[in-house]
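Some structures are shown below for you to check.
Rule-based calculations on the coordinates, nothing more; no lab input. Predicted model, so just to flag it, every value in this text is computed and none were measured.
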Structure P
């Protein structure tokens, strides 16, 4: 049987129950989810599904990430709520591709771990399964393992196995609606120009779960702790002199708004202001960071690692904001920016 797999939290328990229900049935996993956005989130979920399948000894096949075709399929349904018409189309597309792959492999039966998801309508999934069976000529088995406390057991097992528990369905449209209702930024869809690793970003989580795999291979006891965290994102920022934009890099966090700072003294590449802001040139930054940047542009595209930035900000703790320029002089600089602070949850690997 070919089993369409959506994520490790749904699939881990589902596969366990499926093996109990059909002990003689050889199982092959199929990860086909072009609905998962952005691509880094897709990579993270695939990574954890591979980890899960390896624990069960199940072969996993990755389908094509044909996100453009998926977007075309749901065109006009972008504003639909979850469990609406967009989800119907999404289910049918993923099951249709799964059925085609099954026939290619010589398999006659398919199912999907989507049946395990508490966020999905079981009735919608049954309708999509019936449509796929009729269109593709394969048997689609519908298993309701949520019943009888299955959902509770599912999440208990996921916690015990330290699986990656995503906090949204997958697609950019559902995520947008969810973040709007939560009144928090759509940070999953944000990516710095320099591909910096920001706190609580998807790339940081992927790095954490790569370490989890290392711990498991080395039989190292560990836990994943979830901690409340005050997160920050600079959405955009601009530094200008006499309305002329200057290349700049915001080293410290700054609240959004419009501010003017008069640099009254420049010493060793540092420009100081009476408002306790500091502007430093690229040479002064290189001395602090022991780096070799030639320009702010180079810094933007190849930023300092986060810990190095934090160390510098700690050293200059009496000043805020801290802004890097190519050259600093006695003048008035205008800062215009938009930023957001918000409550978040950060996952931390704890070695026991």
Structure Q
């Protein structure tokens, strides 16, 4: 009996070396190691299956980075939505609507049948701004529906997903919009999409980590009722979050249209799923209150690596979709397990 009492009164053991090291490392170290591991796995498989290096081809690496840039821009907005325990299924459709609106205002006089003959050869800032405004309006509508009517985010953004795609198809009558001005397409060429993505990621990383906006967003996701009681205008910040997500989807649509020199109503198909996957893989919790832009950035790179790696080793595109779905389910399952273990 005395032995039991004595052992109970003994001080707890000091943290292990591994535990201390884990506390000192950046929070995204684990997911970064996963990213490096995936790249190395494809490198090994590439030499074994094709006798070629996966990482040594600069063209392939450039393609991965460009793919990541478009998805990443959307994922930055989606991450903020997820932190508030919300979801945004409309991003892909908003991309299409913003792309076709921007492209219709960026046509040159070389176009055989411009949508607006009197508005050809306009300064690039006008179509770029128009595309972003379209995204902001879609996001504002999402936020308004969620906060003012009480519609769940899943249903509100699902409705916007269908409506925005339909508007894009009606606006173009199913026809692509081409012959875009050089000033407009310049933002989609070379390293510009990557630069835009990194600037967006940096701005919102700072906003979430060091501003009142970020503090309130995490508070809303952690406990919405407590946030209301503490005086936070929850509805106001939810509208802001969804408007930002819509604006970033609009920006992504503009960049995508500039990159391919065309606006099409079919653009952005399933991009919202990739954005959600990037955020969740990067550590954002669907339970809310948890998420980082740096983790989302790494999650987007992981998705790019997986897609390019499977293409490199010759995996069928349909099989790739199946595996991507499994990865999303696994990431959400890990998140759910992590949340249960904290209770």
Looking at structures P, Q, which one was Rg and Dmax of the Cα atoms in Å calculated from, given that it came out as 25.1, 80? P
Computed 30 for relative contact order in percent (Cα under 8 Å, 6 or more apart) - originating structure among P, Q: Q
When P(r) over Cα pairs in 5 Å bins from 0, in percent, for residues 157-244 alone is calculated, the result is 3, 10, 13, 13, 13, 16, 13, 9, 7, 3, 1; to which of the structures P, Q does this value belong? Q
For helix-only ellipticity at 222 nm (-39500 (n - 2.57) for each DSSP H run of 4 or more, over all residues; to 500), the calculated result is -12000, so let me know which of P, Q that is. P
